[in-house]
Each structure stands twice: as structure tokens, then as C-alpha cells.
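So, here's a batch of structures to check.
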Structure P
Amino acid sequence: MTPLPNEQRLRVDDFDYDLPAVAIAQIPSEPRDAARLLVLERASSAPGHPELSHRVFRDLGELLRPGDLLVLNDSRVIPARLAAARPGGGAAEILLLRSLPDEPDRWEALVRPSRRIAPGAVLTLRSGDQVVVGDRLAEGTRAVRFARDPYRVMGDAGETPLPPYITDRTAATDRYQTVYADPPGSAAAPTAGLHFTTDLLRSLEASGVGRAHVTLHVGLDTFRPLEGRFVDEHQIHREWYEIPAATASAVARTRRDGGRVVAVGTTSVRVLETAARDQRTAGWTDLYVTPPFAFAAVDALITNFHLPRSSLLVLVAAFVQAGQRGATPLDARDTLLAAYRAALEAGYRFFSFGDAMLIA
């Protein structure tokens, strides 16, 4: 493929916006489905002029139709943050990211202060467990090895790794977990799903809206800003995904019968579009969705408000463009950021504990 000239490439600066600190949600809405919901209709939006309506998340049943299918990421956040002591004294911290292939006792982790911890150093956790720090891996991570089951160690010594922009730690840890979370493995929550309650899910199912699950274990790349001058220079980390056979069948049936596949969160988008691209139901995905992108599986998206200069914001812009006839990538960017400005003016709350969008 012939590279685009620089004047036609999307710049990282194109996905920046001003966000006052007061707009970053520090505590979640109570109850979960009391969060606000900004609805963006792509087909009727002009570039830079989004067609918007303001709702509450529990109104979702009025916005979805019988025959639609919700696809939710059921990965469970693990207590991956481990406080430790260094040999000879001094504090350290281990943030577990993922287990290494075929070695369940060996994990990739961020270790701080990494420069002061040599390969082979043994760190001691508050539970008394010892962790051996190994060599440096890509992107500044380290390999660490446990003497017993890492999940048991996390249960005894770990803490939920809330995002760095959440400085109020008073919320119960289960509020950073979806009500349908199941297989453990994420270092960050698939936050669009945090707004669902068990009662809301039951109500949607009773109204004819289907429900299916995928799994993508979320890494900390979700918080990493875009690198480089141009959007296409960014390298996204791999994450493990899996689609049950029942979900694959439900997606195919929904699209065949004229319903909409509604992805809950950008992680669900990446799973569904990876499977459509690679024709595989499990594996590692490094799918980096940038405009323009031909979506093959997803018809509507429920998502939170994302960080400036992030790969998630770029993915959402690509989805907006896909539903705007004749729109360019910058048209879609303008539409999305105009929606963000409207949300800020209306007092919506941003990021993990914040409010949500439905992009249809």
C-alpha cells in the first residue's frame, strides 16, 4: 500500500481537546444506570454538527429494538496492583498485566522503580509471598515469577488498579467491575459496561433485546496516549480475546434477520471486528481501528467519553465516520468533538466512572 502524503495523514493533534479536571468523574453514579446517556445519530449528523439527544442510561430499552443484540465484554478486573518491599529496604510496586504464554506462574508486569531493581531481585509482598523480578521486556515491562498460584497471591495481597486519573479511592472496589464479570484477566475495566444493572439487563431481555458475551482482557494500553506525530505511527499492544460459539452464532443471526449488533465498549468492537477480519474466535488481537474503517460486525456502539489523544477516541471517530454518508475522517472527528463539547457544556462526566454515549 502506497503511504499517504503527510498532508493527508491524521495527526495526533487532531484528536486533542480541552478537558477541565472537574469533568473527570471521581465516583460512579448510584445506581449504576442513573448515569447520563448522550445519544448521537450518525446518519442525520452533519460534519461538526452532531444530531444529539440527552437521556439517562436506564432509558436504553426505549432506544434499542426487539431483535437487537447487545455484545458485552465479560472480562473481570484482577487485583493486579501489588505493594512490595525491595531487598535491603525501600518500597516497590508491581502492576500485573498478563500471564506469559505457557507459563502460568510467570507474568508481564510494570515494576517500579524498575531502574533500581536488577534482574533476579526478590521482592516481598505484604502477604509474605516473594516475587522474582526477571529481565526487561518490550515497552519497559518486566517478567516476574511467583512461587505459588498468582491469582491466590493477588487475592491475598493485591488491590484493584484504578486508573491514574481517579484520585478519590472511596468507591467500593466492586463498582470498578461489571455485574456480569466472569473470567479474570483485565488490568482495567471495560467501563462502558459499568452502567448496566442486573435489573436493566433482565428488562432488555424481556423486551426482545438479545445479550451475548465476548472476552477481551484489557491491558493498560487503554490509558496510553497516542505516540508520534501521526495517528498511524502508534503501535497498539496485543490483548487476548475469545468469542464463544453461541455469541458468534447470535451475531450472524442478528445481522441476517435485520437486527443491530450493539457493541458495549470499544473492547467489544475490537473483538468482533478482529473475528470478522481474521475468521478466528480466539487469539491475540492487535487491531488498531483508525478512520476510515470498514466495520463488518458492529452496527451501534455504547461507550464512555474517552481521553484526549487516545486510540479509543480514534476508534470512536472511525465508527462515527462509518455512519455518516460521504464524511471524511476529519468530518467525523469534527462531529465527535462537537458532541464532546456539547457534553461538557451540559455537565456530563468523563472517563471510567463517567457518563455514556450511544452512537447509532
Structure Q
Amino acid sequence: MKIVVAVDSYKGCMRSDEAGEIIATGLRDGLSEAEIVVIPVADGGEGTSDAVIRATGGEWRSVRVTGPFGDSVTAAYGSLPGGRAAVMEMAAASGIELVPAGKLDPMKATTYGTGELMRAAIEDGVRDIILGIGGSATVDGGIGMAQALGYRILTADGIECGRGGGALATVEEIEASAVVPALVETRIRVACDVTNPLLGERGAARVFGPQKGANPEMVEVLEQGLDHLGTVWQAHGMLESIEYPGDGAAGGLGAALRAFCTAEMTSGADLVAEITGFDEVIQTADLLVTGEGRSDEQTVDGKLCAVLAAKARVAGVNTILISGAVTGDLGKVNDLFDAIYPTVDEVVPLADALAHGRENLAATARRVGRILADGGSIGLR
């Protein structure tokens, strides 16, 4: 039996590469004769750069940039062989993991550091950027990113607007005379793990704002600010529509990358699966084992596990999902996988689940391996 192991990160506990190796080790305990192949994958969020660098033999380059709240942080991007292409994650510069507990504030958080990271790569000669935009701390519509690239984002008084989501409503003019010249020569592919639009009930403010510290009043201010920014983009001829799938990703950074950088939106999972060789290897597999930290109704919205399961189904390969937590309406989720195994079988505090995440994952993988070794059905939910 040939088993492909390709998993997302278990957020707050394990990166995807570590989780994949833990699952592979657990499966081997029960299936000693199986061929188990661990493939690094990601969906535009945490681990995207690492997966691509491992697959291509690239190297890391560090840059000092502006963090979400103006402090200086060290971010890194991956320079791929030849030096003309790079992979990076906005989370490295503007991510939620850079913010101490209790300090989230999307009204102030900025994507400026993401723009600085992009600019550094462009000035180093990169002309093809793969940018993962998962894991952000921001809902600033990408105006910080644009400012770092040289755009002047002006208020009605002709002065530079502030940073963060709280500045969105003040934007009236956009000037491009000082933009880094090579931006127009640079292909930017956005690896995005969600299909949410910019506005509305599934938009950046209402869906992701609370995750980044927004209270109900802030959510409405951010929604109105993003709506206003969208109107400015359209008035300047930068976008025809603000309803493109993925525009709401990373607090509106998806739409901003289209507006300011003429970027191409693509499924992060699809892009990384192609680069790392998953698409080729799954054709000769007997089983896919994938996983994530939490599975719910959002899993089907372009998330990594769902994309991989769909690819496996096309190849005629069954899929097992091992999830740290299984909650919510699983109707569509159940349709994607042949079996779903939670790593925790009882209600426990989140802190306990995270503290024992590695051993729970290993134990679940061993259980799955023994079921398969005994000829058991994987069609269990």
C-alpha cells in the first residue's frame, strides 16, 4: 500500500512538516510494510514558503520590516534557484502570530511590512513572486502594503492617510508616481486559501474581523471603510469589481494586490501542490492522509485539506482526515472525506488539547494504521 501524507499546520501547536512526520511515524507503527510518502504542502498560510523551499532547493533571505503595529521585526522570503523567483508569506511581516495575546487591533494593524518584504525581493532582482496571504493580523485593505511599495494614499486634504483599518474611510486619492519602478515588470501570484469576497456577510470585516480583535462596532467601521476603499479603487480605474473570490482574504489584501499590483489570484493549495509534486505523486497512491487543526464548515471554502481530497478523488484515491477538532455543520465536509478521525475524543480545555497535540496526533495515526492493517473499513465518521 502506498500512502501519501500531506497535511496543513495544526495552528498554535505544530507546523505542517512536523505534523506530517508525526502522522507518518504513527502509521508505520501499524503498517510496517506500507510505503509512506510525506509531501510538504500549504495553502497560502503558515508553512507555504517552507514547503516550496523544501521542494525546490531554495534559500531563505532575511529582511527587517515593519511589524503589524509599527515595531521592527525580522521577516524572511524564499529565493528560488536562479534568483528570479521568490516565495513569501504576508504572515511573516503582518501576521497574527506576531501579536502578543490580548493586543490584536485591526483598526491599527498594518500590512506595511508585507509591502517592504515584497519591495526588498523586487529590488534584489526578483520578477516572479508567490505570495501567501493567510494568517494576517490586519483589516487595512492592503493600504499599508501599497504605501511601502511607493503609492501615496491621500486624504481629501492631500496628506498621507494613516495606517490600519481605521484609516480606510479617509482615503480619497491614490498616486503612483513614486512606486518602485520594477513592480510593473513583476509577476505576483497570490496563494490564497479562502474565496471570501471583500464585503458582506462573508466579507473581510464580518468573517475575519472578530478573529483579529474587532468588536461589533469595529466590524461595522471596517466594513464601511472597505466599501469606501473599493469605491475609490473603482473611481481610479484600478478595479472593475470588488466581488472577486478571495478579495476579502487577509483583511482585503487580496483585493489590494489586484488593484495595486495587478496580481493573479490562485488557490494556494493548488499552486503549492503543483510545485511540491503532490499532483504527480497522488496518481500512484492508494490512500491520502491529510489533516488540520480544526475542521468545520469553513473547511470546504478552499482550505488545503478540501483541495487535496478533491484531487485525490479525481485520481480515484480514498482520503482520511485527521483533525485536531471537529465542530459545526459537517454536511459538506463529510462528503469530501472517506473517514474523519478527531485527535481528541472528549471535551477538554483548548490549552490541554494544544499541550498534548503531538501525542494525540501520534496516537490517532497509530490507531488508523492498525485499523488499516487489520483490514478495517476507512468509511467511518
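Read-outs: derived from the displayed coordinates by stated rules, not from any lab. Being a predicted model, the structure only gives us computed values, none of them experimental. Cβ atoms are built from the backbone, for glycine too; each structure is taken alone.
Some notes on this structure:
- Origin of the value 16.1, where mean count of other Cβ atoms within 10 Å over residues 70-77 was derived from one of P, Q: Q
- Given 3.9 for distance in nm of label points 7 Å out along Cα→Cβ at positions 134 and 350, calculated: source structure among P, Q: P
- Identity of the structure behind 32, 16, 8 (criterion: semi-axes √(5λ) of the Cα gyration tensor in Å, for residues 14-85 alone, calculated), options P, Q: Q
- With mean count of other Cβ atoms within 10 Å over residues 54-61 computed over the structures P, Q, the top value is the one for P, the highest of the group.
- Identity of the structure behind 0.55 (criterion: FRET efficiency 1/(1 + (r/R0)^6) of positions 102 and 270 (r between Cβ atoms, R0 = 25 Å, to 0.05), calculated), options P, Q: P
- When relative contact order in percent (Cα under 8 Å, 6 or more apart) is computed for each of P, Q, the one that comes out at 26 is P.
- Among P, Q, structure where helix-only ellipticity at 222 nm (-39500 (n - 2.57) for each DSSP H run of 4 or more, over all residues; to 500) as derived comes to -10000: Q
- Taking Cα Rg over 2.2 N^0.38 Å, for residues 182-325 alone as the criterion, the largest value within structures P, Q is that of Q.
- For distance in nm of label points 7 Å out along Cα→Cβ at positions 94 and 238 computed as 1.2, the structure of P, Q it came from: Q
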